[in-house]
Structure P
Amino acid sequence: MPETNPSRAAAYYLGFDGGGTKTDCFLIDAESNVLAHATAGPSNPIRAGYAKAWFTLSDAADLVLERCHLKSSDIRGICAGIGGAGRDAVARRIAVFLERGFPEAAVMVTTDLEITLQAAVGDGEGVILVVGTGSAAYGRDAEGHIARAGGRGPWFSDEGSGFDIGRRALAAVVRAEEKRGTATALSQKMLHWLGCKDWSRVLDWVVKNPDDVFPRIFPLVADLGDQGDAVACEILSGAAESLAELVSSVLRKLGMQDREVPVAKSGGTIGRSKFFDGAIESGLAKVAPRASLVPLLVKPAEAAARMAIRLARRKAHAG
């Protein structure tokens, strides 16, 4: 990764991919060369709060700028794909913060789904399934029509997400201990995994910050699923079915359920468990038999940085 002192006359661009668990930031030049990237904490303001989101975005940007000896005034364009930014008021508050911090930059705040779709298919048609702390499917047809499903928060949406899987795993442990459910290795490992000595501490933690607890449990469920634990496998299989339903909903909305459509998977839970990945792919094959699974062409944050170049050029042309 280049970390030399670039010319101050050149233009540089930032792309953010911000979710409920982590935020990726890419710094690129006008030729789309990646100069630096960094990872910081959560920046979905709906789940982490605005103060935390702003701190995280600043922290990630400072890291990449410092590595390349740049200042905020060297940035000419920013695109931030942020979880929760589907709400106009949320997007605007994030945009105002970035505009103040980067006075020379054209700024666009959109959803993390939009930049992930761009990372998967560019400007073409396709569908993405994003599975991290939350979950959602998002797609676009050849005419530019958009559809989405899921991603509305953990209390009545986000089925199959890391949050949902962790919550179901903790509930399964409780049922097993009360002799109302199947015995599971989750029971022996859960407290140690969470670093707690007793269940009262877990309950207090969940009440205070469920986003910090439930997604944290997913890797344990993933590991035990790969080891064949029946309860873990059942939880992961159910999650995979829910995720396939999200994709099916988007395909139906766009009238693409019987067509050859590229579908890409992304998010922090993908690639962590062979069992879970296989269950998702099996579910997708049932609801979209003609769809083809494709990898992301670039990281979503890099796609966002490239979108920032286009934004800045449009602004310069219009001005």
Structure Q
Amino acid sequence: MSEGHQPIVVAALYRFSSFEDCQALKAGLEAVCAGAGVKGTLLLAPEGVNGTIAGQPAGIDAVLAHIRTLPGCADLSVKLSRAEAMPFYRMKVRLKREIVTMGQPGIDPLKDAGAYVAAGDWDALIADPETILIDTRNDYEVRIGTFAGAVNPGTASFREFPDWFRANRETLLEGRAAPRVAMFCTGGIRCEKATAFLKSEGLEAVFHLDGGILRYLETVSKPDSAWRGECFVFDQRVAVGPGLTVGSHVLCHACRMPVTPEEQASPLYLPGIKCPACHDDRNARQRAGYAERQRQVTLAAARGVGHLGSESQARTDLDSMTDDGPGVL
């Protein structure tokens, strides 16, 4: 089924803003999402909103319209795609200290973010040998796809990025008097916050990909694109490619890492139970629990009904896998 004929709309969204009463905003969001039949995860923090939701087109339109009425959210950043089935089974609105966790006091992307670069202009910027290109995502995301020539910080969460940069600053900048740094992430939120951090560290020429990889894959289709591989997303699709078509990776529901087609052919991969990355990293009791969960999910699927266990299988647990927020951005 082509994406245009898939019935479910998936909206990845964020906006840095200044919220004074997140608890009051939470109640309103929960009511709108429930009335619209929308599911997924939204995070609210004093610095703004971040999340991924899914539902019927009218329902998504209603929720997005409501979010755009929140303080400073008229220009909400949204990436839309389609899915054949609902990728979430619950709706969660969470209150957090940050909508994407960096743990650095005084960083204000709303005021101090670097320059936005449109997807159509991105390849020209990063093709310049004077541009230092940094992937601000986590290592497991970088592993399945990135831009050619990008530096991989090898971080497990975005919280590690500041320490990594400080430890590697001299090597990265190579003594340049006026270094130029370009950064990117899935949908824009992490790289936007990273630019504010680098500016606080004294760098001036700092750029980030507007709309992130998702907007780039949606709008840039030239055969000589600088993108390589697939882009990990935090929902049932697992990964997407050019045009936001569903990719070839699946999720290991034991360790919650993406599994490549080659790894899926390995005898160490058992759907819902283990993969080559975690086959020797769980005990027998845990494996038995995974196997029972997989059995229940399979039985539910055969009956044509959803199973709450399949939510943890179909997508990453957005709160436990990473401090980065809903991750898709």
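Data for the structure
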| item | result |
| --- | --- |
| For -9500 (helix-only ellipticity at 222 nm (-39500 (n - 2.57) for each DSSP H run of 4 or more, over all residues; to 500), calculated) the corresponding structure among P, Q | Q |
| Structure (P, Q) behind the derived value 21 of relative contact order in percent (Cα under 8 Å, 6 or more apart) | P |
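Bear in mind these aren't lab numbers, they're just calculated from the coordinates by the rules spelled out. If you're wondering where the values come from, they're calculated on a predicted model, not measured in any experiment.
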